[in-house]
Structure I
Amino acid sequence: MKGYEVIQALKHHISKNDLIVSSNGNISREVYHFLSKPQMYLRGSMGLPIPVGLGLALANPDRTIIVITGDGNFLMGLGAAVSTAFYGPRNLKILILDNKQYFTTGGQKTVSSVIDYSKFAESLNIRYRCSKKTSQNEIDTNLSDLIKSDTFSIFHVIIEGAKMDLKNIPWHPEEITTRVMNFLAKGIHKSD
């Protein structure tokens, strides 16, 4: 399964109150083009999706915050996963799209193959699930479970290295921030 297919499937599991923090590169472009707007599209921010997600989750405990990150980005910010486990925000969910490479910058290998993600998560008491070479039904079940879980959780998906030809996000980072802050200021829609 391709990363953009997982992101497209997520559309059916999120509510209009949820906020996505997407890592820089292809993932943010895919989130921009396939999911509702606005979301927190990070640009030039390698290793920062989890700390940004943690801050948003702690500041907005009534919203589900979903961090979508690649394996390289996750590994660069590995210490943030430890801090996040310490604070344990129940409303924070992490979706790792793992193609074992820095795909946006040319496909260089990451060190993802040397870490046992399940043992890492277990050592921090993080609810963890992994899916390898999976079907659309399994992805849907796991995404639903991730979003509905009542605890800080990670869903790690092994994906194919593939991307669509998508235009860059036209918004400058300050505009992204303003749009997200306005979205958060509107409060929770009770019908969701």
Structure II
Amino acid sequence: MTRSAPRNASFPSLALVSLLLVAGCKSASAPTPENLTKGISKFLADHPDCLYKTALRFPYETSDAKEIKQLDTLVASKLLNKGTEPAIHITRYTVSDYGQKSAPRFCYGFRHVAGIESFTPPVKAADGFNESKVTYRYTLQDVPVWAKDEDVQKAYPDMAKAIADPSPATLTMAQTGVGWQIPD
């Protein structure tokens, strides 16, 4: 005796296909605020905001008056030690024990995405990836005490502005198979 499958046996497979289609619409590569936030957050976790884009090499020597004034605020904050060489008109800075965790770029916090303001429709770039310009709002987290010092903030006005009133930032993001990423 052969048994035939009940008529509604295809219902579970139809439900599974429907579920997969719905799940596919929420893929990591879709240009949604949630996916863009994930990509930006992953990038920002490894890219703190710092006083210097490139690392200073210590001992650091300078005779530039503006730079000396800036670095002297880091001396007052106990991040650097200062020495002078009057015969050759230079000031030499070395990293203090306290400054070891901040040097050589003197990072003052990590951006945390507060929201996506806008993004352009994805457009195929020269490298073959779809790209979108994304504007996001952020707050700075893990700001060290020295970065909140009034004299340091006067010497480094860009840092002071970033801490007090971060404005929206814009990044170009690339659509990949594993989600949205910031290209190198």
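Brief remarks on what is shown
- Origin of the derived value 1.00 (FRET efficiency 1/(1 + (r/R0)^6) of positions 88 and 152 (r between Cβ atoms, R0 = 25 Å, to 0.05); candidates I, II): I
- Read-out helix-only ellipticity at 222 nm (-39500 (n - 2.57) for each DSSP H run of 4 or more, over all residues; to 500), computed value -9000, structure in I, II: II
- Structure (I, II) behind the derived value 49 of percent of Cα pairs over 28 Å apart: II
Only the coordinates and a few stated rules stand behind these numbers; no lab work does. These numbers come from a predicted model, not from an experiment. Cβ atoms are built from the backbone, for glycine too; each structure is taken alone.
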